[in-house]
Structure 1
Amino acid sequence: MKRLNSQLQQDGAPLELILLIRTLLAGCKEISFRVSQGELAGVLGSTLSENVQGETQKKLDVISNQILKDTLSESGYVKAISSEEEDTVVPCNPDGNYLVSFDPLDGSSNTEINSLIGTIFSITHAPQWMKPEDPSAFLQPGTQMVAAGYVLYGPSTMLAMTTGRGTHLYTLDKTHGGFLLTTPNIKVPEDTAEFAINASNQRHWEEPIQEYVSDLIAGTEGPREKDFNMRWVAAMVGDIHRVLCRGGIFAYPFDKRNPKVPGKLRLLYEANPMAFLMEQAGGLGDTGHGRIMEVMPEEIHQRVPVLLGSKNEVEMCKSYYK
């Protein structure tokens with residue numbers, strides 16, 4: 001099987017980007033080991049603190065964030081990082097050529113039940129005229145990403161990644177510690193009969209998504225004239241991985257409970273990298289009102305509504321918003 005380096009070279013990634021990706025994945029392999037130890041390592045459970053998002057941090061949130069911070073800061077390739085777990089950006093090397101944004105442990109509440117969790121990341125060029133501590137350096141649309149991906153800590157540790165030349169899946173071979181290419185140029189089926197959404201929030205959704213999901217649930221007797229199945233992992237990495245592998249639509253729409261917050265998922269750490277992966281696999285990423293990767297960030301922790309998945313189904317969902 002082809003090694004990660006070989007595929008990145010084939011896709012035309014510059015050497016410094018390849019070295020940065022390898023450094024980032026070294027941190028992810030350490031997280032994978034910590035996750036696999038679970039209660040044996042005393043890493044499960046919550047801390048007594050909240051992150052900038054107002055969410056109670058799990059011990060593994062803090063551990064994973066620190067591992068990636070230390071690994072990337074020491075690499076020399078990174079000018080600054082932004083993390084879902086940090087109040088503001090973390091300056092690294094003033095001469096670094098890249099910015100890295102990440103959710104260090106997506107779905108961390110699943111650690112208590114030994115279910116799917118993962119790390120989501122994106123990489124952009126660093127504006128050389130900006131100081132490392134300047135958050136505005138990160139306010140770039142998703143179209144400026146040079147790489148994005150996630151590492152899924154499941155029965156096997158898997159990497160989904162794109163550098164703009166297709167989305168590839170890799171599996172961590174723990175016998176030698178490297179990621180091997182297992183599914184090159186994965187393609188998301190254009191049609192689907194599966195959807196992923198937190199249906200417990202239905203009463204808070206906008207009317208378009210209410211109508212859309214109601215039509216899905218109506219099955220063969222409804223206007224869609226076919227039965228749909230709902231799947232929900234409660235970790236974006238798990239749901240997106242399923243959609244990449246066999247099609248579907250993942251939705252986390254606007255929630256009317258807090259009109260000032262347009263969505264739950266963060267643009268920089270979750271929506272943009274997943275949209276990049278999905279588009280490179282032939283799917284779509286939209287907010288219901290436009291392409292996710294064209295949203296201009298206004299601040300590093302900005303949230304957006306998210307529709308991701310099979311092309312025809314995302315288009316169908318978007319039609320309800322019109």
Structure 2
Amino acid sequence: MVNWNRKELLRACLLSLQRQTGVPFEVIVVDNGSADGSAEMAESEFGSRVIRNTQNRGFCAANNQGIRAAQGEFIGLLNNDAEAEPGWLYALWKACRSAPDVGMAASKILVWENPRIIDKAGHLIFPDGQNRGRGSGALDRGQYDREEEVLWPDGCAALYRKEMLDQIGGFDEDFFAYGDDAELGLRARIAGWRCIYTPQAVVRHHRGSTMGKDSVRRLELIERNRLLLAIKLFPASLLALNPVYFALRLAAGILAVHRGVGDTVHFPGWRGKWRMAQALVRGDVDALRMARRIWRKRAEVQRFRRLDARSVRKLILTHRLGWKDVA
């Protein structure tokens with residue numbers, strides 16, 4: 001669990017872990033330099049093992065610290081703004097052990113404020129690299145109550161096989177935050193690992209509590225990282241079409257402005273939309289500045305690749321996020 005100045009959310013999260021049964025586990029909190037007493041609370045009230053950073057190292061680096069420190073056969077991630085229902089960890093553990101090539105297990109993540117609404121049930125991706133939770137925002141009518149293979153899990157609440165992480169590496173720390181779970185998940189799929197979604201692993205999530213849904217920095221990171229993901233992992237045929245798919249997504253965003261839906265509602269008025277546009281441009285410029293370093297990492301993926309370019313393209317398009325949903 002990664003934490004940064006979210007003492008009360010962290011307390012609720014740790015309380016939910018006390019209700020987990022059926023599988024032995026240890027709790028590791030990686031605190032990114034909190035000043036609100038979060039780390040002290042986790043130690044004194046819950047006896048958690050706490051790794052303390054003197055500054056905010058971001059989601060990726062902090063998770064990698066926890067992964068290196070963990071002793072288990074599987075690594076569970078749970079956001080500090082999420083609360084796990086009883087049986088969550090056991091269900092993920094059972095799903096991950098269903099076959100030797102299952103390297104990841106995904107949770108059924110519900111909106112904390114209204115658990116009748118789905119936050120994520122696995123992930124989908126748009127062919128420009130933008131990814132989003134499967135079923136995000138939909139009313140839970142039982143449409144995701146079947147255990148099945150999905151693209152990858154959301155890092156908010158997931159289980160990873162340690163053997164898989166040892167093979168492909170942990171989170172890419174160049175991503176800092178947002179889109180990092182997508183990069184790790186696609187890298188794992190390229191290496192031949194599968195992901196199973198299990199509806200018995202239920203979590204309730206406070207959406208956007210880390211930076212806030214109206215954060216331009218959040219938009220910058222999301223935009224930057226979707227392009228970094230494509231540069232690093234997409235087959236050349238899809239990478240060449242990235243500007244086309246990006247233009248389609250922008251068109252969908254413009255339509256969303258007129259309908260008053262999507263992320264646009266968090267940036268009201270034309271001044272808000274201008275802030276959004278500036279954030280997207282800054283994100284793309286940052287990605288291009290980092291492109292050479294990320295391209296070198298692309299070559300490193302060949303070391304453990306199991307899927308060829310055609311298979312990766314098919315995988316992405318099979319789990320494609322619809323044009324109407326992408327905004």
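Every read-out reported here was derived from the displayed coordinates using simple, explicitly stated rules and does not represent laboratory data. Keep in mind that what you see is a predicted model, and the values were worked out from it rather than measured. Cβ atoms are built from the backbone, for glycine too; each structure is taken alone.
In table form, for the structure just shown:
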read-out: Per relative contact order in percent (Cα under 8 Å, 6 or more apart), the highest-valued of structures 1, 2; value: 2
read-out: Computed 18.9, 53 for Rg and Dmax of the Cα atoms in Å - originating structure among 1, 2; value: 2
read-out: Among 1, 2, which structure scores highest (criterion: distance in nm of label points 7 Å out along Cα→Cβ at positions 234 and 298); value: 1
read-out: Entry that produces 18.4 once mean count of other Cβ atoms within 10 Å over residues 122-129 is calculated, selected from 1, 2; value: 1
read-out: If helix-only ellipticity at 222 nm (-39500 (n - 2.57) for each DSSP H run of 4 or more, over all residues; to 500) is computed and equals -14000, the structure in 1, 2; value: 2
read-out: Among 1, 2, which structure scores highest (criterion: mean projected area of the Cα convex hull in nm², for residues 82-137 alone); value: 2
